Each structure stands twice: as structure tokens, then as C-alpha cells.
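What follows is a set of structures for review.
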Structure P
Amino acid sequence: MIIIKTKEEIEILREGGKRLAGVLYKLKDMVKPGVSTKDLDLYAEKLIREMGDTPAFLNYRPAGATTAFPASLCVSVNDEVVHGIPNKKKFLKEGDIVSLDLGLRHKGLFTDMAITIGVGKVNSASQKIMDITERALQVGIDAAHGGNTVGDIGYAVESFVRVQKAKYGIVEVLSGHGVGRAIHEDPYVPNFGKAGRGEKLFPGMVVAIEPMLNMGTKDVTIDEDGYTFRTADGKKSAHFEHTILITEGKPEILTKI
């Protein structure tokens with residue numbers, strides 16, 4: 001069911017989104033060779049709780065999962081596409097790229113955001129896929145205004161990616177989604193599709209748009225942990241996400257400082 005947020009809820013989501021963005025950018029400064037993925041997770045939880053908020057992902061059990069997610073932060077390195085589980089024995093290395101995906105519950109409402117960062121000095125191909133994925137996110141956001149459809153968002157992202165000189169795989173089995181009263185709500189927001197198709201966007205809807213691009217195939221596998229998605233060919237992947245408010249005109253990015 002599509003949920004139109006009230007004015008009061010939108011104001012809370014603005015507050016929560018700003019807090020979430022602040023946490024993620026503090027985490028960005030911590031990304032260096034030798035830092036463990038668990039260190040990042042613990043710092044994220046500490047920052048969220050110090051503000052009086054709650055990590056959205058910790059102990060969250062999505063539909064179909066056999067266990068709850070055991071961390072506050074998803075940390076996905078190199079060929080890990082999304083939902084990587086932090087580990088105190090897994091250390092970042094020079095040249096890695098790492099996706100930090102974080103959700104926050106503020107006054108009962110949820111926002112969701114992700115960034116991908118290079119660890120130290122990265123090669124040109126790694127930098128390129130991060131840049132293109134971040135630009136694809138903005139292209140998708142630009143298409144997300146009242147009166148359009150989720151298909152318009154997916155078509156915009158796909159069209160942008162397809163004209164790039166490097167041929168990236170657009171992950172199709174994972175998507176953006178509605179967010180706010182729950183971590184995942186309707187509608188489903190794919191990163192590919194046909195213009196004019198799918199659910200219509202109405203002012204007051206809040207959605208998370210999150211393109212995921214792979215250096216090679218679009219296909220992914222899932223680890224035995226039940227959460228970590230990887231590229232099927234072992235090549236690197238990048239992921240960016242914002243929570244946005246649909247308006248009659250230009251959408252409002254809620255997850256920004």
C-alpha cells in the first residue's frame with residue numbers, strides 16, 4: 001500500500017534524514033586502510049544512539065530472512081553489492097571500494113542512505129564506477145516528481161547508464177523502495193524499466209532511490225549468511241542511495257546535511 005506522509009511526518013523525516021547524512025559523512029572520514037568493517041559499524045551505532053535515535057537495520061528481519069540482521073551498518077567491499085555484514089577480522093585495504101548503507105529511526109520514522117567510498121588511492125576504473133553510480137542516483141532523483149511513475153525513474157537511470165563508454169551491469173533483483181513508517185514500504189522502485197509504467201508518484205510519498213552498478217555482469221549471488229549479495233563474476237560494485245520526498249515539482253532530498 002502506498003503511504004502519503006503527513007506534514008508532521010515529513011518534518012520528522014527531514015530531521016531524521018539530516019541526522020542520518022551527518023552520521024554517514026562522519027563514517028566516510030573513518031574509511032582508511034587497516035580499519036575493520038566492525039569498527040565502522042560500532043561507530044555508526046554509537047553516533048546514532050548519542051542523538052537519541054535507533055539504528056534501523058540492527059535486528060531487522062526482512063521478509064524471507066531466517067535470521068535478523070546482526071549489525072547497524074551494511075558494509076559491502078569490492079564485489080559485495082549490498083548488505084555486507086561487518087566483521088572485526090575484516091580490514092579495509094588500499095584500493096578497495098566500500099559501500100556504507102545505513103538506516104535510522106528518528107521519532108518512530110525511518111530514513112535510508114548509502115554512499116560508496118574509495119579506500120586510500122583507488123584505480124581509475126574504481127573511481128569511474130563510483131562517479132557514474134552517484135550520477136545515476138541524481139538522474140533518478142531528477143525523474144522523481146509528482147505525476148511521473150516509478151518506471152520513469154528506472155528508465156532515467158537505465159538510459160543514463162547505457163550510454164556510458166564502460167558497460168556496467170545494472171542490478172535488477174534489488175531495488176529502491178518506499179520508506180518512512182517502515183524500513184521497506186511500497187512502491188518498488190527499480191533501476192531499469194519503461195517510461196510511464198508502474199506506480200504513479202504523488203506528492204507526499206517518500207521513497208529511497210538506490211542504483212547499484214557492477215563492473216561486469218548484472219547477475220549476483222548471495223552468501224550463506226543470507227544477506228551479503230555479491231557480483232556473480234567477482235568484479236567490483238558501487239551503490240548510492242538517498243531518501244527523497246515527492247513533490248509537485250523538484251523532489252526534495254531528505255538525507256542531506
Structure Q
Amino acid sequence: MHRFIEIGGVHNFRDFGGYQTQNDQTVKKGKLFRAGQFSNITDSGMESFKVHSPKTIIDLRRAKEREEQPSDFGDLPLRRLEGLDVHDDGGALPPHMAYLRDDEVTYDATFAHMIDTYQRIPFIDQHKYLFRETFLALANDDAPIIIHCAAGKDRTGVLCALILKCLEVDDAIIEDDYMLTNKIPYLDKIIKGYAEKLGQRFGRTFPVEATWPMGAVYAEYLQAAFGAIAAKHETISDYLEMIGVNQDDVQKIHDNLLE
């Protein structure tokens with residue numbers, strides 16, 4: 001199955017359904033989508049986007065990110081899930097930006113920073129809220145859903161992996177799906193541009209190789225997220241219970257998304 005879908009102005013848009021589960025069922029296609037942000041979507045991109053009949057948008061970005069690069073879906077009748085005011089950090093610089101501003105930026109340091117980031121992603125209050133709301137939307141059959149953050153790889157990657165895990169897709173398949181971000185066209189140019197843009201912002205020069213671990217994905221990142229969950233919860237079901245998703249919800253998700 002071809003995963004990447006061309007949506008003008010949107011980065012890393014793809015369907016993460018269609019996978020076989022450990023019980024020989026199949027995750028429905030055309031129900032689960034993931035992407036980068038939508039602030040630059042073109043008119044033609046919007047027309048392509050409408051073809052997928054989206055019902056629910058989950059925006060995992062911080063309030064400041066949404067303010068600086070707002071999404072515009074026109075008159076599409078969408079349910080939009082975003083962080084609550086109580087999750088607003090007052091416009092504080094995101095941790096990865098603070099790292100780039102303040103620390104010595106090397107390949108190893110950036111890789112270590114990303115491992116730490118992934119260990120925290122499942123337990124940040126805004127994420128727990130939006131993860132729960134996403135699972136409940138799936139239980140309520142409010143799909144197709146589109147999950148996105150800024151680049152559509154880290155926060156989005158963890159949530160999509162949790163959904164596939166909930167659907168009992170094999171870990172190796174989940175990891176392969178996560179790693180597809182590294183196959184987007186011109187990734188090297190994207191990361192080079194990212195390094196240059198951030199260098200201008202902070203008045204520093206970042207070697208491209210030092211920022212590569214922030215622009216690409218590594219299997220170790222996703223393993224770090226699930227390892228952090230396992231350190232606090234015996235099973236994924238226990239984690240889901242902690243954020244407010246019970247077994248009845250999980251069964252409804254299976255009924256809605258598996259065939």
C-alpha cells in the first residue's frame with residue numbers, strides 16, 4: 001500500500017491504516033491519517049484534502065505554535081481538538097528550541113535530547129488530554145481523523161504508534177510505519193533548511209549533521225517512549241486507563257477500525 005498522499009502545502013501526510021493485526025484482522029484504510037502542520041496548505045491541497053472526508057483534526061501543537069502558524073480549513077465541518085487553556089505554557093520556548101538556543105549542539109547531544117523528549121511525550125498533560133480525546137473520538141467513530149503536530153513525526157508518531165498498538169498491530173510493523181518519515185522526499189534538504197532557519201533565529205551556526213537527529217526519526221526514539229510507559233505501567237491497557245480510556249472504549253475502537 002502506498003502510504004504518502006500528496007496534499008499541496010502539507011508535509012508528511014499519510015494513511016496509517018491498512019495494516020494486519022496479530023489476530024489476522026486488518027486496520028481499515030481511509031480512517032487514520034497523520035501529517036505535519038496545515039498552515040501552508042494550498043488551494044489545490046485543500047481540494048485533495050477534502051477527498052478524504054475528514055471529520056476530526058487532532059492538533060498536538062502548543063498554543064504558541066498554533067498562534068504563529070494557524071491552520072485554516074475553510075468551511076469544512078470539522079471537529080478540531082486542541083490543547084486546553086490550562087495546558088498553555090504562556091508562550092515559553094519549547095524544550096527543543098531552548099536546547100538549540102542554550103546548549104552545545106552536536107549529533108550526540110541532539111540524539112540524547114530527542115531520547116529524553118520521547119520519554120516525556122506520553123506523560124505531558126496536554127498530550128495525555130489529547131491522546132485520550134483521540135481514542136474517545138475513535139471509539140465514537142468520529143473518523144476519518146487526521147493527527148498532526150508541526151513536522152508530523154514526534155508527538156504525532158507516538159500517538160499513532162499507540163493507536164496501532166491498541167489495535168494489536170505487531171510491534172515491528174508499528175516501528176516500520178513510524179520510520180516512514182525518513183522516506184519523505186528531499187529530507188536532507190528539509191533538515192538543511194531547518195538548520196539554517198534556526199541558526200538565523202538564534203544567531204548560531206548549526207552543522208546539518210548536528211540537527212539531523214531532530215529532523216529525522218530513529219527506532220530508538222519510539223522505543224524510548226514505550227520504555228518510559230513500561231516503566232510506569234505493566235501494559236498499554238494500563239497506560240490507556242491512566243489517561244481515561246477504558247476497555248469498553250478499546251472494544252469500540254476495535255469494532256470501528258478493524259475488519
Structure R
Amino acid sequence: MKQGNEFTLNHFSLNGKIAIVTGAGTGLGSVFARALATAGATVIVADIDIETAQKTSISITDKGGVAVPTQVDVTSPDSVESLISFVVGKYQHIDILINNAGIASPAHRVADMPIEDWDRVNAVNTRGVFLCTRAVLPNMVKQNQGAIINIASVAALVGVDNNLSAVAANYSASKGAVASFTRQVAVEYGAQGIRCNAIAPGWHLGTELGKEALPMTEGALEAMIDKLESLTPLKRTGHPEELAGLAVYLASEASSFMTGQVIAHDGGWCSW
């Protein structure tokens with residue numbers, strides 16, 4: 001929204017925008033991809049698992065949206081560059097990037113954590129965000145505009161008991177790096193009209209979609225959710241779909257003066 005312009009709901013429109021969402025085949029990535037498409041964007045549904053990317057794309061096109069399923073390994077510079085080259089070659093511009101792809105590992109404490117678990121989680125969660133951002137920046141700089149949204153976590157903002165969830169030091173450290181990286185990109189590229197913000201989701205386990213990333217028995221999962229609800233000021237976990245509006249806001253002109261922010265979407269979890 002340009003300075004002095006009167007606000008209208010059109011400022012939330014993403015018509016004509018080209019968006020890339022990584023890890024968009026399942027979970028929150030699927031929510032983000034569908035939300036951007038609903039707002040009018042053409043969405044590149046990128047995932048290492050092409051079959052899940054195709055499923056998300058079908059869910060978009062069935063409702064009249066535009067989606068292109070694409071395979072990408074965010075840990076591979078060649079794979080990321082191939083994705084960006086494909087998008088620029090087809091559409092000439094990239095307006096929005098959501099760095100959503102991320103993984104976790106068993107919640108070992110630091111002294112017990114396998115080095116391989118540390119490296120594997122950081123390769124996706126931190127290196128992947130760097131590689132994808134690095135790859136889109138030249139095109140965004142050329143057009144003097146762009147919106148980058150990184151997916152951090154409340155684990156980037158506060159410590160989390162290992163016994164409470166799947167969160168461990170490797171995940172927390174990787175998401176903390178994403179938060180810091182977000183602020184640095186905002187400072188470095190603000191003069192080129194590029195905004196970079198992060199969403200730090202809390203516990204979005206209110207649907208089967210939110211639970212799919214947690215390989216736990218039903219009883220253990222329900223006990224964990226009960227504990228999380230008791231520790232959350234709103235006394236419930238979130239629904240993944242509740243993140244959709246925030247993603248559209250950060251991607252759109254409605255947030256034109258917002259950059260470098262890490263926004264907790266957590267039912268008050270970080271407010272204690």
C-alpha cells in the first residue's frame with residue numbers, strides 16, 4: 001500500500017503475483033499454498049515429494065486456483081537453482097517466497113543428540129532457507145520488489161521442554177537462525193523494495209493435518225495436546241488453517257511497511 005493511499009480490501013489481493021512455497025505438499029506448507037492461491041496468486045507448489053506436491057496442486061486447481069507442482073530439494077544448490085530458473089523462465093518474475101520446508105528429529109537432549117541429527121535438521125531448516133532466499137533475490141532486486149516469508153517457530157523464541165514435544169536443540173537452533181536471518185535480509189534488501197518477515201507458529205495441532213508430523217501413538221499424542229493446551233493462554237492448540245490469513249497479509253500490499261519482524265502465532269504461548 002503506497003503512502004497516502006486509502007486502505008481497501010484490494011490491498012490483500014495477490015492477483016498477478018507469482019509465489020513459491022517450499023514444503024508445500026503437506027502440513028502448513030499446503031495451508032500456505034492454498035491461501036495464496038485463494039488470494040489470487042499463481043503458486044509454485046514445491047516439495048521434495050512430487051506426489052504430495054501434486055495433491056496440494058489438485059486441491060488448488062479444483063477450486064479454480066492456479067498451481068504448478070514442482071520437485072525441489074532445498075538442501076541442494078543445483079535443485080534450488082533449477083527451480084528458480086524454471087519459474088523465471090516461465091513467468092519472468094517471482095513476487096513471493098515462503099520458506100516453509102522444515103524437518104525435526106527425535107527430541108534428544110544436547111549431550112545425547114547424534115551429530116547426524118544436528119546436521120540433517122540444520123541442512124533443511126537453515127541451509128534450505130538460505131539457498132532459496134539467495135536464489136530468488138537477484139530476480140526480486142531486478143524488479144525492485146518482493147515479499148519473503150520465513151517459517152520460524154516459537155522454539156526460536158523460548159526454550160521448550162524435551163518431554164513436551166518433538167522439539168530439540170537442533171530444531172530450536174535452526175529456527176532461531178531463521179529468525180536472525182530474516183532480520184538480516186530485511187536490513188540488507190529493504191532499499192530494493194524487498195520485505196522479509198517470519199512467522200513463528202506455536203502448536204497447530206487442532207486437526208489431523210496439524211498432527212500428521214508427529215509419529216506418536218494416539219494416547220501419547222492426546223496427552224501431549226492436553227498438556228500444551230493447559231500451558232497456552234487461549235487454552236487450546238491452533239488449527240493450521242488459522243495461519244492462512246497471516247501469510248496472505250505478509251505476502252500482500254496490506255503489510256507494505258512491515259519488514260524484519262518475527263510474528264508469534266501461538267495462542268499466547270510466548271506471553272507467559
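Please treat every number below as a calculation from the coordinates, not as lab data. Keep in mind that what you see is a predicted model, and the values were worked out from it rather than measured. Cβ atoms are built from the backbone, for glycine too; each structure is taken alone.
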### Message
Comparing P, Q, R, where is distance in nm of label points 7 Å out along Cα→Cβ at positions 9 and 169 highest?
### Response
R
### Message
I have -9000 for helix-only ellipticity at 222 nm (-39500 (n - 2.57) for each DSSP H run of 4 or more, over all residues; to 500), calculated from one of the structures P, Q, R. Which structure is it?
### Response
P
### Message
Given 1.07 as the derived value for Rg/Rh (Cα atoms, Kirkwood Rh), for residues 121-232 alone, which of the supplied structures P, Q, R does it correspond to?
### Response
R
